[in-house]
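Quick heads-up: structures coming right below.
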Structure P
């Protein structure tokens, strides 16, 4: 059940008539010598951590260590609760939850790196919002997390998920691809549609630079997690609607990696370009 790229993953899904999540679960069991029951228990812990990280800052806002963010997730949630949201319940919740996780991360709380700490809000933001919108049980969310894991694994194996190597497209971009694929499976899509949505998500954020203000994983990271969640939902909607993706996932992943390697070091987590060197950005961190 091992696979090295998206094409091999789809072939396994077709051969065995399984969703992406099931192939990934088989792979993890065989590669780690772990039982399915033990693996599920670990994934349940992942989901519990995600839930706590997405809800706690909304109920009890906390400032970040660097002081650049804090309370934003609660503001979005209140805007929705007051009936003023222009995005609707699903997207507003996804945005709010994604932002909340970044507030936990930047205040030294417990999060799940999915695939990194700086992009940790996208996957829980999307899946928890879908869970609430469609009244889905945890048992439906767990396979979606395995699905997201498969996309993250392929990105780490064949490209990068590091902002220092590939820019924010490798962090929030990959997180968005993971969330898009997971959302497609969660909502009944095919394995092929999962990979197409992941490709679209990467394409939409291609070239996104990593330019943390003050060198802190706070700003614009939190806003970009919100955008990553919105991009994932858009990409999933396109795939589920039957809109075809011209470029296969493997090719898009290779393109992302190529673009990332070509980015100037100023735009790869060094805080020497982009938002980090704006006058307001420098002033905000005392620079």
Structure Q
């Protein structure tokens, strides 16, 4: 019988999606284990499919994570996607393909930061959720430079973006795709309106709500995925925000995004059906 590894990281109750996913796998008679990506006791060759889900501790040690991912057979999403999507420098590639992104200035280690007018955000180029990200006003450049310096001192490149006002008004739109087909949408409320201590998790559940995916937002995300060659992945999440020019990409989440299965059982069903199809051809 084929067996699936659902891959997470160390911690208690890491991902609210996990109970829903594991229950749905059981109901579909899919043999599976929940395993930790950096557990040396795991025999990865014993699994017919290795599904990345909540490996949320990779950011400070991305190279170690990539080395692990490169050595795992039958990994989904696959290694090349992992390498691409775990570093937000991919935004430059997306922009070069002609797709609208939130304006992004990368301040790599050793470079001097340039801050936009108005409110802006400083975050690590390799990071998860809003951890190590902060919002600054035009009068807080000194604090923002200190933030960049801390990231550089830790060996991390920085990303500087203007703060998009619509996030406070209508939030971000998270568009979830299974096998390249739009599944459901969520609204992510503003995350940078509380202290780091209050947002250590990848998302605050009270900041999430179900949404109807606007047709133009879904079309934007679908075109972006297909143009980048990622139109047939097991899962993808495209986070977009509304700007005066139209929808713009905030993040392209292809490795370990929350899929918000807790809010949408049909998506869990579709995900498990897609896993079973992959098992049948592995």
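FYI, it's all coordinate maths here, none of it is from the lab. As the structure is a computational prediction, the values presented were derived from the model and not from experiment. Cβ atoms are built from the backbone, for glycine too; each structure is taken alone.
Data table
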quantity	calculated
Among P, Q, structure where mean count of other Cβ atoms within 10 Å over residues 104-111 as derived comes to 14.4	Q
Structure responsible for 5.2, with distance in nm of label points 7 Å out along Cα→Cβ at positions 48 and 120 calculated and labels P, Q on offer	Q
When distance in nm of label points 7 Å out along Cα→Cβ at positions 56 and 232 is computed for each of P, Q, the largest belongs to	Q
Structure from which -20500 was derived, helix-only ellipticity at 222 nm (-39500 (n - 2.57) for each DSSP H run of 4 or more, over all residues; to 500), options P, Q	P
Origin of the derived value 147 (volume of the Cα convex hull per residue in Å³, for residues 24-159 alone; candidates P, Q)	Q
